[in-house]
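Listed after this line are the structures, all set down as structure tokens.
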Structure 1
Amino acid sequence: MTGHLLIFAEPEQKMKQHSFELVNPIPLPLSQLAPVPELFTRHSPIHGQPHVSRVIIHTFILTKALGLEDYALKAWAAAYIHDLGRVDDGVSPEHGLYAVGKVQDNPELKTLFEGCGVKEKDWTEIFFAVTHHCLEEVPLDHPCRTLTALLKDADGLDRVRLGGLDPSFLRFPLSVSLIPYAWRLFRNTRDLAKPGQDYFEILWPVARQLLQKET
């Protein structure tokens, strides 16, 4: 996302009344749901495996809460890919395109996603969302708008790791309701474990427990 950061004034408030759930819609073991550090172009404490893992958590919650379960597989693929190509931690409008290139150059990655049900026709939408998650807004009537908005909001929720989040950056009202959870998820898991093969599997039960406490 692009724009000016504002501090979210009440990170400790309870989420607005809504029944949020965190379930795994992907036919893979938890340890394979997030990219391992070796897949990233650059190892980063800001945009690396822990960040992408939290974005995947937010993606699963949002697709379920918004009734967009049909998007869950594509949204997971987009979240998994979105920061793989970053070469630095600064403003980088091109890093989504770099991430797409990483997948196109890695047949094993495409095989992973296609083994979970991603079809050839889905790649156009997934690659569009990844390319545009760090660019300006997509028109409301664009055919890839929903998936791109899901990725932008899931990614945007983890801006709390940078010290603040302007709720107006988010597109879905339910995303705004998840800001307190995003704060707690980051604060309670930033020192949970070192990045590695089992990181997401370690993160998962903590993320579910924190969500249950919120709702």
Structure 2
Amino acid sequence: MVEHLRSQGIRSERVLAAMGSVPRHRFVSEEHQDRAYDDVPLLAAGGGPACCRPYVVALAAQVLDIEPDESVLQVGAESGYCIAILSHLTSKLHVMDARPKVAAAARKRLEAAGSSSPTWENGQACKVGCAGHAPYDAILMTCATKLVPDELFKELADNGRMVVPLDQGPEQTLTCVRKTAPVTRTDKMLQLRANIAECKRGP
């Protein structure tokens, strides 16, 4: 899988090392174990949100360019796979999700995978933010939204980065927003079909 990701343009050795270290089969359903390391989204172990396509996770992590001591927020626990990757990149990882059952299932998979546990918060980050650990150097949103959430953008540190799937009807655009003065920079990263499980609309 790592060599495939490298061939697709993932150049960060730290991200590639993280992708190679996380046992993705721990996050994938029994019926898809034989495809656990294919570059496709798959049903999560125990049901719930799908396990994201590895390339999407690696691309987001590479664009966020996370340093080991930077504070990072992931919005939406999903399968837990993204959390496992990010936990290899920083020791200051925080996760916020408004769905207790989804968060609990993700924590169980992370434990089975032997991944470091982040700080967990319950709530709707898109509406109220996650001020308890702000400011953040990087924010990864796993749920689609029509606009960049103001509350979360305010919690970015200067020169902070946010990766968010923006909902544009039949498609979603994985987008990186950089908080730089005097002008905020927005870069489109990848087009995603809205009906695949790579990025689902959040609660």
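Computed over structures 1, 2, mean count of other Cβ atoms within 10 Å over residues 18-25 reaches its largest value in 2.
Of structures 1, 2, the largest value of distance in nm of label points 7 Å out along Cα→Cβ at positions 42 and 130 belongs to 2.
Work out which structure the value 32 belongs to, where relative contact order in percent (Cα under 8 Å, 6 or more apart) was derived from one of 1, 2.
Values: 1: 32; 2: 17.
The value was obtained from structure 1.
Out of 1, 2, which structure matches -7500 when helix-only ellipticity at 222 nm (-39500 (n - 2.57) for each DSSP H run of 4 or more, over all residues; to 500) is calculated? Don't skip to the end; give the middle numbers.
Details: 1: -14500; 2: -7500.
Only one of 1, 2 returns -7500 for helix-only ellipticity at 222 nm (-39500 (n - 2.57) for each DSSP H run of 4 or more, over all residues; to 500), namely 2.
Every number here is computed from the coordinates shown, using simple stated rules; none is lab data. Bear in mind the structure is a predicted one, so any value in this text is a computation, not a measurement. Cβ atoms are built from the backbone, for glycine too; each structure is taken alone.
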